[in-house]
Structures are given as C-alpha cells and as structure tokens.
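Since every read-out is calculated from the coordinates, none of them should be taken as a lab result. Note that the structure is a prediction, hence the values are computed from the model and not measured. Cβ atoms are built from the backbone, for glycine too; each structure is taken alone.
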Structure P
Amino acid sequence: MAETILIVEDEPSLQETLTYNLKKEGYIVESVGDGRSALESARRLKPDLIVLDIMLPEMDGFEVARILRKEMTTSILMLTARDDEIDRVVGLEVGADDYLTKPFSMRELMARVKAQLRRTRLLREEMGNAKSADIPHEKLTFDTLIIDLTRREVTLDSEVVALKPKEYELLLFLAEHRRQMLTREFILERVWGWDFIGDSRTVDVHVRWLRQKIEKDSASPVRIVTVRGGGYRFEG
C-alpha cells in the first residue's frame, strides 16, 4: 500500500514541484498552503510523513508541529528558509524528526523522505511483532523505572511514561549500555542511523526531553548524566 505524505508549503511553485516529484515516486500526496489547513488535513489523513515549512500564513510551522506532536507520532520533516541554528533547534524541540534548509536539491529531499518512512515502517513492524508474540515480556528494570521491550513501554513509579518513538529508542539504547560513556556522535549514528543528516544537538535535545520525563529533578539528573567533554552515561 502506498504511503501518504502531507506537504505544507505556501510557495505555489515549490508546493507543485514537491507534489509532482513525490507522486512520481509512488506516494499518495496531499498539499496545503497554511497552518490551519495543515492541522485539518493531518487529522483527517493521518499521513505517514508531514513535510512542513516553517514560514506559513495563519499559523507557523513551529506551532503546527507543537500541536500535532501532542496528537500523533507521525514523522515531521521541517523546511527552513534560513541556515539558522535556532530554527533547527526550535524545530527539534517542538517535535520535528528532521529538518532541511532551503534551497535544497530534490535528491536530498527524497533521501530524507525515504529515511523517515523507512524508520516508520520498521517501528510499525516491531510494534506488530511485539503485540502478536505469545511470550513473557522482556524488561529492563532500574528501581522504579521499567522498560518493557515487548510492549515498547516505559513506566516510572507504576505510571506509564508518554515517550515519542525516538525518545524510547534513545532511552533503550542508553539503558542497554548502562554505565558506559557514549559520545553524542556514537549515539546519533546508532539511534538515528548513519543516513541521518543532522548534528549532535539532536541528541542533546532528546536527552533533555527524557530527563524531564524520568528524572525527579531534570536540572540535577541522576539517571542520565553528562560526561564533561565526552557525552552521556546512563546510571539507571
């Protein structure tokens, strides 16, 4: 079954170009030109991927991503018109999975799209296998923090912790390497994949999100600690 992509871009020529090229690759594509229409279309379509421009009428891409991230786990690829670090960081903080700076080549866009969709497929397969497997749950337990590998679920003090897919993958990776110092570059390669085009700030942002959810005091973390000049270490 063809995967569905929602394009949110207010520049008509770019919107048309993106739509044409993605359809040529066999995807089902819908495009809109403003933030409010993006919310309506995303809720109706439940697409496999959203290509989202930052500068939009009605509502900017940051706000659209912030709202949608609370409602769904769909991958979001953000487009920014400036090579500005603050845009990239804010985009990641509101829930974008990847970002691309304009102007970009269609080849690069296609590579990013395929990478995000591939990760989505793998995640769905893993979740499907876990649900159908008639085996005891495999768990990693760290006092009151429990990572259920079979259910892909994390609980803290018997309460389920709401994690985005990449947050879960990062936490699991850190937990599997307990008390080992892991560099940001190593984490980025192993959790996001060698084909991810981003920098180590991506890791920092996701670690901050995790700390806010699993640490008693995220400002003084004891589970995920920073190794000065090195990276991170999971203490459990």
Structure Q
Amino acid sequence: MPDWTHELPPLPVHPNRVLLFIAMEGEAAPLAGRLGLNVRGTPGSAANSIDLVVPGLDPTVGADRIGPAYAAWALTRAIMARRPDIVVNIGTAGGFASQGLGIADLVLARDTMFHDARVALPGFAAIARAHTRLSPSDTELDRLASDLGARVGLASSGSSLDVTTDELAHFARTRTLAKDMELAALAAVCNAERIPLVALKGVTDLVDHHEPAAEAFVRNLKRTCERLAEATVPLLRALRAS
C-alpha cells in the first residue's frame, strides 16, 4: 500500500490547455521571456494555450505573495477562470547536500506533503500532511528526469524558509530532495479539482548546509531560474507530446 494519502489523476494525452504556476515574479521572468508571456499585470497571461499564473506582489509591502495560502488562492482562482488540462509548477527550492544535490540542480517531484503539519489526532494528521502522489508514473518520471538531467523524489512544503529540528528529522526519514513553500498546497487544490499536476524544482540553497538559507537563495536565484527556464521548455514539449 502506498504511503501517500492522495493520488492525482494521470498525465493527460496531448493536453491542450496548460496552466503554468510560478510563485514569484523573479522566478517567472526568465521563462516568461522564452514563452512570450507577461509576468506583471493580471494573475494569468496566455500564449499558445499556456496560462502563466503568478500570485503577484502584495500591494502593502510590495513583496511576492509567497507561501501555501497564496498559492492555493491563486491556483483556485485561475482554475475557476479557465480550467486547465494540466497544472505545471515550476519553482525554486532548498535542496539537500546529503542527497547529492547542488546549487541549480533539478528535482522532478514524485510526491509532496507538508512537513510542518503536526496534528496529533487520528485522521486529521493525514489531512494536514496532505501527502500526495503527483501525476507522472514512475516510468514517465524516469523518462522526463533522463531528458532534463533531474532527480526524482519527494518535494516537501512548508511555510518557513528556515527549518526546525523536527523538520530535519522528517527530511532525513523521508529522504526529501527538495523543500519549497507551495507545492503541497497546489497538490491539495489539484486533488480537490481532479486536475493532473507536474512539478519541477531548482535548488537555490542547501537546507543541510551552515550558510543561512536567505543568503544562499538571494545569491543563487538568477542562476537557478535560468536553469529552470532552460529545462521547462523541453518539459512542456514532452508533456504536450505525451
């Protein structure tokens, strides 16, 4: 029996309408330029049947609306406006040197969950963790990973950039490859709406390294986003040809 609670629909055959979800404008800019999409302005812009959704900047503080709550809000609104055949999440993440990852390396998510959900109640714990198997099969993941030069594994989500001792234990126990702030929320929405989901993450910082995550993230953001942009174009081509 699988260890995840939810399983998303399989990849569709020749999906026509693709929703590309990216959490931050800075992450989206290199890819938007390649695809002819507009990052700023409306929450979604479309070209060649690809909708780009970015939660946007908070009008009060002027920073990107990051985190699970804004991710779920933006994706739900986009699905209601123009229901896609598939959702593709592209974004940065922390990686793990102990798992052999380095800066700008790529991770294709096999599954996702909330690592900071600690609810000691039967049933509610599974709901809070929201452990979800994403849409690509093992065979499809292996093929895509080979084409993109990516690793395949768990991408665990939370609301904080730093980590606690309990979370480090979770990462070691589950052999987590990537730590982000939106994928598990997107998976919860896709599960509720029964929409397939694929996720590709690029490493900006190493969670199990002594350097503060914020410093590494800022220094490596541009490099990693360029690497993601390079990989996303063939990823989209492969998904739409499947």
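Structure notes:
- In this comparison of P, Q, the computed figure 4.2 for distance in nm of label points 7 Å out along Cα→Cβ at positions 7 and 151 is attributed to P.
- Entry that produces 14.1 once mean count of other Cβ atoms within 10 Å over residues 23-30 is calculated, selected from P, Q: P
- Entry that produces 18.5, 55 once Rg and Dmax of the Cα atoms in Å is calculated, selected from P, Q: P
- Looking across P, Q, the calculation of relative contact order in percent (Cα under 8 Å, 6 or more apart) that yields 12 traces back to P.
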